[in-house]
Structure 1
Amino acid sequence: MATTPSLEYIEKTTKQSVDASVIWLHGLGADGSDFVPIVDELPLGGSPGVRFIFPHAPVRQVTVNGGMPMRAWYDIIGLGEGGIEEDTSGLAEALSHIVELIGGEKERGIPAERIVLAGFSQGAATALYAGLQLEQAPAGIIALSGWLPAATEIKPLSGLDDLPIFMAHGNQDPVVPLRLGLDSSRRLTDAGFRVDWHEYTLEHGVCMAEIEQVGKWLKSLLG
């Protein structure tokens with residue numbers, strides 16, 4: 001297990017030599033180990049080596065879950081069909097963690113344009129938020145069963161409107177309603193982003209077809 005000054009994370013590489021990184025953020029109440037097995041399922045054969053970073057979010061009280069302490073990138077105050085009420089100060093803290101993780105990858109020789117942000121559920125929301133606030137755009141963003149936080153500032157940075165975004169959602173999701181994902185996709189598309197949107201027949205989770213599509217998208221993005 002590797003560490004940054006503030007976050008522990010699990011690391012997995014597809015080859016001994018790597019020239020790209022994916023920082024993958026887990027969902028509410030999970031930890032970094034949740035999506036480690038997905039690496040071996042991604043169809044990345046023939047692509048350059050990729051280092052996957054799976055950080056563990058800090059433990060904090062989560063209002064929507066009765067104040068129960070759990071790993072969370074920030075506090076969620078309310079969640080439902082009407083939208084999601086989020087702790088904006090917590091989002092700022094999450095951004096600082098992502099900046100730190102990206103900085104660690106840069107120190108290891110991976111430039112920002114070869115770093116992808118990815119996540120599931122709250123991790124997807126965090127990846128979208130962070131990816132649009134960074135001073136230098138990442139290679140791309142993968143957001144699975146997530147949403148674009150209302151506090152996200154979509155600002156005009158050089159080349160940011162060319163930032164590729166992969167979004168996928170289950171059309172029977174009872175936790176993060178499909179409408180929230182669709183609304184987020186439309187908001188990004190209306191702002192000029194290239195959103196690759198996919199829907200699957202499942203609830204709050206991922207399926208093999210989705211994993212295969214993520215792998216193809218990553219392979220196309222990273223070469």
Structure 2
Amino acid sequence: MERELKICGKGKIRLRPDTVCAEVVLQGVEKEYAGALEKSETALGKVKRALLGAGFGEETMKTSDFRVNTRYENVRDEKGDWRQQFAGYEYRHVLTVRFSAESARLGAFAGAVAGCGADPLFSFSYTVRDSSAAREWLLREAVKDCAKKALILADAACVKLGEIVRIDYSSEEGIFSSRPIQPMRLNAAADRTAPVSFDVAPEDIEVEDKVTVVWSIG
């Protein structure tokens with residue numbers, strides 16, 4: 001049986017975020033299904049018009065989640081027992097908007113959302129616009145790490161490092177984004193065009209990837 005040396009290598013990278021990924025959440029409950037759809041559409045229209053007015057292109061706005069579900073509430077009946085009662089149809093529409101990571105842009109976005117009249121929740125995180133080059137660099141570094149460890153271990157064990165037998169990679173992509181800011185609801189400003197002040201210094205994004213390489217040894 002051929003002897004083998006199995007090594008797991010890591011690649012790590014720190015990146016300065018250059019993009020904000022914001023989520024606007026519209027939700028509510030209506031007695032009728034059609035009413036829930038109409039209310040969701042109306043609220044979405046208010047948000048989009050406000051963002052367009054603040055200089056955000058419609059191409060930056062994408063629906064990332066939309067659903068309408070039945071909602072029930074627990075109530076007591078005349079005997080004092082708990083039972084479920086139909087409360088209506090609950091809609092949830094999530095609009096994702098991406099833009100450059102500048103405090104002024106974030107403030108303009110928040111001001112538009114606060115004054116849109118739809119009373120939405122919103123949260124945001126920081127990410128990088130193009131992660132493909134970073135992913136490639138991570139893989140190269142992970143393989144280099146494997147090779148370095150293999151040479152050290154082979155030398156310490158007094159064995160000869162042979163050819164690579166196989167390379168295993170899980171293909172699980174690292175997350176190139178910071179921890180999201182918790183959802184918030186802003187009070188509407190008296191001047192709906194007024195930006196909200198956001199002085200946020202995002203932390204660098206740290207990502208790692210792993211590769212396993214197997215060598216034959218003699």
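All of the numbers you see were taken from the coordinates with simple rules; none came from a lab. Keep in mind that this is a model prediction, so the values were computed, not measured. Cβ atoms are built from the backbone, for glycine too; each structure is taken alone.
A value of 37 for relative contact order in percent (Cα under 8 Å, 6 or more apart), calculated from one of 1, 2, originates in structure 2. Computing volume of the Cα convex hull per residue in Å³ across structures 1, 2 gives 109 for structure 1. A value of 1.00 was derived for FRET efficiency 1/(1 + (r/R0)^6) of positions 120 and 152 (r between Cβ atoms, R0 = 35 Å, to 0.05); which structure in 1, 2 was it taken from? Of the structures listed, the value fits 1.
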